[in-house]
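Below: a set of structures, written as structure tokens.
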Structure I
């Protein structure tokens, strides 16, 4: 009787690498590639995949950009931010410095001031770090729309109407246009670099929504609070503490005076504004060596106003008296140190020189010893004292 041959089971599998359909017998369990070349190509594809960057639209910086676009009436106020992550980051630092200073102060005591104004008849001051500095709100309001010729600006006659922004334009639509004007890829790269996050209010609301049980009568007050658009971020944060029992992290910022803020901004602007560099050596002697952003001298109100005016672009030659007084104040610590050295001279004491131990013993046990300050001398060895 003839035996029927048995069919052998096909244990081959198809390579899972993209573009490869080769069937092979895996050398070990879980092997999905026919060769090392296919495995390497697949791994490279995985490494090339990146997580999509989401723009946190509620962030303070994004909301500031919307405010500036509506105020300027044109997207061209962001001309110098187009396609530049570095320019966006520098501008973000200015806006953040103002926000932190106001958080510590508890009031809106600082403004982001323009060198070249926005609301000018013929010029549009741009919104970027080269045209912005952080200064006192009162001084910024008093300066109004003064145009000194300094700063960065665009002639309004050259503005393209395509970039116009209506005063009643929706905020969401305006932000979309701003991102498109600057460049979406550029804006997302900036978001990723500075790790831009949603506002504290939005983040707190999201945490509350995850904890609040709508059907729970004990949570009714939290539901009402969340639906109230006039509820402050502070109120929402307190509600979150009650529900979670955890105190949220609060970043601590040190208080900065108006004078220190202006000095910091002055040094930053002097790096690209030649007309301000004359004051840098005088500032260098007036700050602490371990912290060059803090003044070691106290500036008067006139000195602070002088710094503000110089940053605004007023001519130093036209305000010579005020500048001289500022320089005089900046050198006050230096003058105090010189006066102290002159009125309290350092007294040097020199011990007698002895040739032998016997001479030292004779001096130590000698008679007619005289005391001069902290040093003891004898008449016997006066000639051996090292002269001053």
Structure II
């Protein structure tokens, strides 16, 4: 979300991992901060009036406003549900973007490695717009993983293998664009009394240091974000009975996303869990950010004979975990075996922060004066 940041004592950080490094050194908590103007815009939405609009109405309204107010837009397109829904509507409206940008995980064109993106790449090429397919260079891996403090230097760093950080993949492209991102679905919490809450968490850290708009959760045309919150709320009341945190990846994703008004997308989702037809939290629990895309790229690097890069990644991954372990509520750590190369690696995931909690009423959102779910009526 535009302007999001972290506060550790009196110091401010854009990147989560950089803030956790400071937190580990000082033992001060890293607090996720959502700028107040976003929250104010959400609160001003007339919830009753939302019944007059469909998701598609609001998607089209937002596309037009963004198009009219920005001279250059770089639309980050993957073919997934979020971005494909946006592109279909833009095409139907006759809206074009200066760049359709897809960054893949494969160093060279390889349909097996970048399997998830193949359909999106081909669809983008057939729109007639300027398309860019960005693939990471082998020197990007060397640059990142030869530096023990890499996790403090890239604003949207996360601990996988492929350096998919905007600081890197945008550095050689023209500036001055609005980076248009297809983020994301709402997250919820349900307390013991079956009150529902919308949580704004730091799940959305892609290209955070750029001038960007997260299309479905950003506060330009806040009605779209709030409309999806309420559509998801209605879906959960009818199809979900468990209390506590609700992540859409744990739901029937096609049905939940359909209830939000999203197209099912054309990307080919891949999972390390053999029985899964969607990417799920089971992957994240077992492998952290080292998902199937990252694994396929690592094996590609292995086949290229660049064992020096893989060994540096393993060594620096241990350093990252050890450096951040003292941070209060900072990271989760897991050891992942990669049987294809007979090696283990220690990987970290940053523990999610909550920047705002809205209680969902039938006719309005209520912003709570805290961001601590433990203050709700719950059993932890």
Structure III
């Protein structure tokens, strides 16, 4: 009986090794081959790619159509949470900047860009949020324009919250899609620093989270505004170098640690992250080091792709890298972009010295565990729902 039991254990370990799996510490490792033959790719919707031009790629037929015609440049893209609309800035050689809202096949709204607008993002399916450029650099108050992209209804949000850290490199002010609460970075010039969840109507702090180490990790709200996720450093408990974990915070203030990466890696840094459309999964970039590396905050590292199941806490780590030799908080590559059905993600992967010219755009099917080369030297900036 003991021999049979030993044989079964060895067989299980062999199968796990051959399939590149490892569930130790709740982390599962995968290393799919990157396929260049797209005949096996099953996808839908329309992917927006930005590179030497801006293209709309039909994912059913894998055909591309250029959308920045007539010599116009498109930039500062932002997609609505339900993948219905994209907004961007555009201009020709002699034209003034305008902001366009586009559905899958046509521009539905054009708005002149105003001088005090900094950039634009979606709050929800109707409203845009635009930081306003301050005329008085000494002011500690940030103002935001909330603009209905279809009716032009607008109002100003004044981010005048207690002890808000305004220094430009570390300014973090992330509004809920419901605009009922905000997460901001609080603290004096020398700290201590906190991510503070603030109730806008009652003007009270709901909860505060310690912000240690790097202050470039942005909170990311779920599309329904019920919670946000943020990567926090446990450096005060683990040592001087970062040991980052992902936490979720409910709108009511309940905090849950979702990952335990520092149980597996001596040193780990979590970069940008993004929620899947159904708010179950979180994709993220992370770097890790061994104890022999003797790292510090200035030590660069390659970014690897991780996908977290926020319900079970399980993590799948992929050997496909994003940015190479990245510094903490650099954020050159955006977080992986989810397909509207949440089955696939697309992201940039660096394969050479130059982070733009030597990059590939990879589509990863997380259900089929297959990876496909979609384009080179291009960035995915949006993914429309199928019509």
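Read the figures in this text as sums done on the coordinates, not as results from a lab. Model, not experiment: these values are computed from the prediction. Cβ atoms are built from the backbone, for glycine too; each structure is taken alone.
Observations, loosely collected:
- Entry that produces 21.7 once Kirkwood radius over Cα pairs in Å is calculated, selected from I, II, III: II
- Label whose coordinates, when FRET efficiency 1/(1 + (r/R0)^6) of positions 230 and 358 (r between Cβ atoms, R0 = 35 Å, to 0.05) is calculated, return 0.70 (choices I, II, III): III
- In terms of FRET efficiency 1/(1 + (r/R0)^6) of positions 38 and 174 (r between Cβ atoms, R0 = 41 Å, to 0.05), the structure with the greatest value among I, II, III is II.
- Given -13500 for helix-only ellipticity at 222 nm (-39500 (n - 2.57) for each DSSP H run of 4 or more, over all residues; to 500), calculated: source structure among I, II, III: I
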